[in-house]
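Presented below are the structures under discussion, each in the form of structure tokens.
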Structure I
Amino acid sequence: MLQNLKTGMLALAVLAAGVMTAVGQDKTPIKIGFGMSQTGPLGPNGKSALLAMEIWVEETNAKGGLLGRPVQLVNYDDQSNPSTVPGIYTKLLDVDKVDVIVGGYGTNMIAPAMPIAMQRKKAFIALFGLGVNDDFKYDRYFAMIPSGPEPKTSFTKGFFDTAMAQNPKPATVAIVAADAEFSKNASDGARENAKKHGLKIVYDKSYPPSTTDFAPIVRAIQATNPDLVVICSYPLDSVGMVLAANEAKLNPKMIGGAMVGLQSTVFKTKLGPALNGYMNYDFWLPAKSLMFEGTEAFLTKYQARAAKAGVDPLGYYMAPFSYAYLEILGQAITATKSTDDAKLVDALRKTTFKTIVGDIKFAPNGEWAKSRVFQAQFRGIKGNGVEQFKNPDTLAIITPAEYKSGDVIYPFEKARQ
């Protein structure tokens, strides 16, 4: 009897040890699911983002992965089309059974994923979404964009502050925006900033996202003779507006503000000297003040692979932040020793994260606790060569003051000479 009891206990001990060994040696991948534009107007930036994310995964797996498990990206092309997004995230969760999800790139692609994330109570870090959570008010949303706790006004705050510091001060402003989620939010913020400074809005209209001829819009703006022109646009619109304004010789005292696309090397080289004088938002530029631990090493690796991957050769806009938002997710998983969404959310709320774009802490609404949106001015661009854009002088940071690398050239006409 005693012998049988001993034998049974030994068998249970062996079984328990086997189970513990199996758990300890769990090598199933931690799956990170997301949609990311690879085609359509957002495709160039989405491709740059994906390469940066792949680099983070490779480096992480080379160090043993997360929680001793390899990391795997599971992603689909949303085609820059918001209508594809709900289906992608439903498939990721129901079919692919991913462990965690992150947002794709851009306000217009993040907003349609929010109801899925909310329904499933998922932690959701999203890339470059402007004011997405203002309406949803989802307590598990975190914005990987340096717009800060007041995102809508932050994009153009530096533009207006710079303009109003000039002598004589501007008195009038024109605001033009695409009829799309990002541009609506950015133009809402521009109106608030204009009102704060007592500026008269002489033109305030939106245009359909399908617009390809911007000459009539530019002529209508020109007819109001504004001191300032704030443009809230997506990549192809931004190119169209610059070309149309250049053709019409639109000559306000300052122009730019919230133009997506002008941060991308493909559009910088396409437009070349036509960009001189434009003041526009940016998130990262190769200034000494923005070289944090790991930044230079990452960019060296990214740029060495960019040509073969067919992506932005410099990667200044998308790539550092795309790498960094996975850095944040990885640090949260490591700290909690879990992929449980509630535990991750708790860590995301409480932690100051060290990343290649600097220290990041989230505010209660999921935005960055402190804004770090730059307004930078193009100047001295000659021809269409890419190498000149490695020189920080061609795109000088005007605001905020702690990152400033040059003084504004004002008015716009002076920077064109």
Structure II
Amino acid sequence: MSLHAIVAVLSLIGGAGSSTSEFESVVVVWQVPAVQDTAYGCLLCHADKRRSFTQGVHSDRDIRCHDCHGGNPRSAETEPAHRGMRFDVSNKSAVARHCSSCHSDPDQMRQYGLPAGEMAEFRTSRHGQVLFQGNTDAPTCTDCHDAHIVLRRTDARSSVHPTNIPATCAKCHENAAMMQKYGLPTDQFARYSESAHHTALFENGNLAAPTCIGCHGSHSALPPKATEISTVCDRCHVLLGTEFHDSPHGRAARAGAIPGCLACHENHGTRVPAPEEMSALCTSCHTADSPAAAVGVSIQVEVTRARDELQLVQRDIEAMARQGRRVADARFRYRTAFTAYSEIAKAQHRLDVDMVADLRRQVSSIASDIRETAEASEERRWEHRLLLFPVWFLTLAAVVLALFKLGTLRKPEQ
């Protein structure tokens, strides 16, 4: 039966003198979902948890207050309702153990495709280690996940959605008073906000871009060791990691002599160094007159030249496009040159100067071809302009002659 039909029936019951508006509130009450029925005792007092009762993955699977907290939800009296409560929610280690009572059970987690090893991982993390030693600064499950409205990590409202992870971690790691106790910095989030990873995630919408947990882990959160850093980066930068592994830097990283990728790139503020910075990066470890520094200078010269040629060619293509010239072929060749330029990054990480030079020559060859096309197009444009001069001159002369003739005809006879 529709809402209007119910209102009409109630109006008839109430008599002709009753107004429809008096009964609309009754209908609204009848429309409250049954799941919010106050017969569920917990909601009589804890009305602020109604949303928790109806939203999130736990609610979707009919997990209710008493399933976690215990007690008797059928009672309307406080004392019998709270009888049999299972644990103190202020006890962080007890919260972690309680969550694991389900989440460490493979039989329960298998059906949802969820891992059952989070508690084992958590105990290996720095967070878990200090938490189970009684340190209440350490986070427990409900510090990262909402205690009641647990949303899937693919839900943009979730505190563990990729776009929310940095802010979730920053809640503690930007707390200067807390971090001072452990000698930890508080600028990680600010530095990450300026990184290439942040740009990829928040500006380019690449949800695969790393956040805090991409490098540190989530439940097993720990900073990677110096010998592990390049392996962590390899998980995303597979091709560059392969080249780096076979290079002198890769061998030094495995020996623990350098901190892997962080020898040239930052950790939280990760970015791609500009070509002009390459030799300076080399001399931060190697003496300026060393063969290693000379390799850096050679690579910088080649990479800088390739980049500059690509930028010039791009401007030429845009200029031709503004002139109305066909540029589809030039754009295709530019993409070929850009692909060769992108390959230079792999040769850089291998420290292969000959390969870098060869790729630069490929870029130069294609760039030269495109420039010749642009120059020929410019010459044709000037030729067309020059051809227009006689036309405009003759047109102007014809107009002047016509005006002169018209003036003569209008002059009165003497």
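Readers should treat all values here as calculations from the given coordinates under stated rules, not as data from a laboratory. Computed from a predicted model, the values in this text were never measured in an experiment. Cβ atoms are built from the backbone, for glycine too; each structure is taken alone.
Out of I, II, which structure matches 10.0 when mean count of other Cβ atoms within 10 Å over residues 106-113 is calculated?
II
Given structures I, II, which gives the highest value for FRET efficiency 1/(1 + (r/R0)^6) of positions 58 and 290 (r between Cβ atoms, R0 = 35 Å, to 0.05)?
The structure with the largest value is I.
Identify the structure, out of I, II, from whose coordinates distance in nm of label points 7 Å out along Cα→Cβ at positions 202 and 314 was calculated to give 2.4.
II
Figure out for me which of the structures I, II the number 35.9, 129 belongs to, where Rg and Dmax of the Cα atoms in Å was derived from the coordinates.
II
Identify the structure, out of I, II, from whose coordinates helix-only ellipticity at 222 nm (-39500 (n - 2.57) for each DSSP H run of 4 or more, over all residues; to 500) was calculated to give -17500.
So the calculation was done on II.
From I, II, which structure was distance in nm of label points 7 Å out along Cα→Cβ at positions 250 and 322 = 2.9 calculated on?
Checking each candidate, the match is I.
Match the computed value 18.5 of mean count of other Cβ atoms within 10 Å over residues 122-129 to one of the structures I, II, and report its label.
Answer by label: II.
Tell me which of I, II gives 8 when you compute relative contact order in percent (Cα under 8 Å, 6 or more apart).
Considering all the candidates, the number was obtained from II.
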